[in-house]
Each structure stands twice: as C-alpha cells, then as structure tokens.
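Multiple structures are listed underneath, in structure tokens.
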Structure I
Amino acid sequence: MAVIELMIEKNFDQITIQDISDRADVSRRTIYLHYMDKFDLLDKLIEEHIDEMRELCDSTDDDADYTDMGLLWFEYFESHSLFFSALLASKGSPFFRNRFLEFFLQELKKKENDLPEGSNQGLTDGEDVDFQFLGAAIVGVVEWWFKNGKPHPPSFMAGRLGSLLERNLEAVFPPA
C-alpha cells in the first residue's frame, strides 16, 4: 500500500522505487524480487482489486438487481477507500480508469446475457454505444463520490445508481 499512499501525495510519474521502498520500510531489492518496476507493482494492485470485485459479482445470486450489485460495489469501494481515492480522486492512473471501465462493461454485458427469454439478445449496432455510455456513467459516479468526500452512504449510492441503470437498460432492452 506504500505506492497508494504515495500516489495521494504526488503524481505517479514522480514516484520512484526508492520512495516506495522507504515508505514500505523494505529494500529496493525486495521490491524488485516481486515486481519488474513500479508500473508492474501498480498493475498487480489494480488486477487484485478488479479480480476481487469480479469474484464479488460472481458470488451474488443470479437474480440480484443493479441496486444489489451497486451496494456490493460501493461497500467494496468504501472498504478499500485509500486505493480508490488514490486512483480516482487524485491524478490517479488512466490505465486504472480504463481497467475499471472495462470491468463495468463486462458486468453490464454479463447481466444482458442473463435477460429473460424473449428479450432482445445480443448486441446490435447501437447497443455497444449504450453499454459504453452506461459503463462510463458508473465510473463517473464513483469518481464523483470520491472527489466529493463520499457525501452519501453506499446504500444511497447503490439505490440511485441501481435505479438509473435499470431505467436506462430497460430502454435498451425493453421487456418482451
């Protein structure tokens, strides 16, 4: 977590392996035993969080709605607040934002594949744009939440986000 603490203080490009080793109270050699460089270290941290979020989503009931999913997400964000605020509310990492967006796009498309029989199945020409819009909206809401000091509890955020997603997805995939 030393690298995350440092990212709150300064831009990632300015952080050195020496800074990380000093903050973590380990030798540079120890860091290089586990990571190729600071980018590899950050990539592994990002991958760890994305994997944990994917496991969280996969462990939910198939009939979980977007409010239920949103509550899982926002509770996870809150319990890993340092990580997400460093990568979203500060200058953060464009690479993380892209991975974060890709995670949400995959989750939205996974839910689309679970629609009841008779619903519009498969992505048509415009639906990829719809999913991109919704995924970017989720990332934007999470960024806003952190940048504004988490002004609402996870349950409130989940309710609002779930409602917005359900309403917009219903326009994309109207009931049969």
Structure II
Amino acid sequence: MRTLTLIILSFFLQSVSAQEYKADVSNSKLSVTGTSTLHDWECVVKSFKGGINAKIENNRLASIEDFNFQFKVKSLESGKSSMNKKTYEALKEEDFPIISYQGTAEIISEYSAIFSGKMKMAGTEKEVVTKVKISYEDGKIFLSGEKELKLTDFNIDPPTAVFGTIKTGDEVAIHYNIQLSK
C-alpha cells in the first residue's frame, strides 16, 4: 500500500511541477525582417537554442515560470554575403556574439501569454514585452508571433551600403514560430 501511495504522489508531483521544454530547432523558424531604401529584407536564424519551464495541468498549459532564448549573431543568414557582413558589423558581433532574451511569462488565456524580459543585443540590454500565441498539443508547446523593435533603442546604427546611398530602416521585426518539447 505504501508503494502505491508513493507512486501516486510521485505522479501527482510530476504533473504539477514545472518541467523544462527545449526548442526543437528543426521544427521551428526564427527570422528578422526589415526595410531599406533598396528593398525589404529577411535574415533567417539558422541555429538557436532556448527553452521554457512550464506547468501542465489537465493536459493544458497552466503556467510558464521562465524562458530563455539565444542565438549567435553569425547564425543570421540573408543569403547575401555582403549583407551578412554589414549585419554582423552593425550588431557588433566581434564584441557581443550572442543575442539573448530571457524572463518570465504570464498566461492570459488558453491561447496567449505575455512574455516580459531582458533582451540583450550589441551590448545593450532592454526590457521587452510581447504578446505570444501559445498552444499545447501532444506533449509539445508551440509559441508564435512577432515583435517590432528599433535598432537605435539598442544603440545600433542601422547599416548602410554603397557610401550611404542604401540605408536600412531603423525598425525591424522578429518573427518566431517555435516548437518546444521535453
């Protein structure tokens, strides 16, 4: 009888305590888009890592305790080597090779949450709050949405080319569709 009680208690504690879910990069997409005087552009993040600590109750996402996502600046890929080089220079990659976002989240409905945390980019750390679409299916958590940011808020000069005749816009958007699993 005591063994059965321990098994039931263990199962209960496991289902109520927060568990770590890690990003499944092969089933996720993270990218940055923006504008320039020549054309709109997109850089895809080829590799990133991250995760969240979440509680699942009654087969539903009950809470998210914290999150942490990061990627190397050099994992940003535009498909054009000259643009990649300008991007890495603007983001001060040699001194600050990692972009990160970590903090806490509050679930506001079955399908949305507010993520609040510190984003660190090019040596500047800023508080970033964003609404995130969330879902929980088949043991996996899905996060999706986008967040607009100004480069100058992070002390980043928007890149230029061809002696300043081509200029990148100050506003960029981070787009994400991330799958996480245990």
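Values in this text are rule-based calculations from the coordinates and carry no lab data. Just so we're clear, the structure is a prediction, and the values are computed from it rather than from any experiment. Cβ atoms are built from the backbone, for glycine too; each structure is taken alone.
Numerical summary
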read-out	value
Highest-scoring label, criterion being mean count of other Cβ atoms within 10 Å over residues 57-64, among I, II	II
Distance in nm of label points 7 Å out along Cα→Cβ at positions 145 and 161 derived as 3.2 - corresponding label from I, II	II
If mean count of other Cβ atoms within 10 Å over residues 25-32 is computed and equals 15.8, the structure in I, II	II
Source structure (of I, II) for Rg and Dmax of the Cα atoms in Å, computed value 18.3, 61	I
Top of I, II by relative contact order in percent (Cα under 8 Å, 6 or more apart), largest first	I
helix-only ellipticity at 222 nm (-39500 (n - 2.57) for each DSSP H run of 4 or more, over all residues; to 500) derived as -22000 - corresponding label from I, II	I
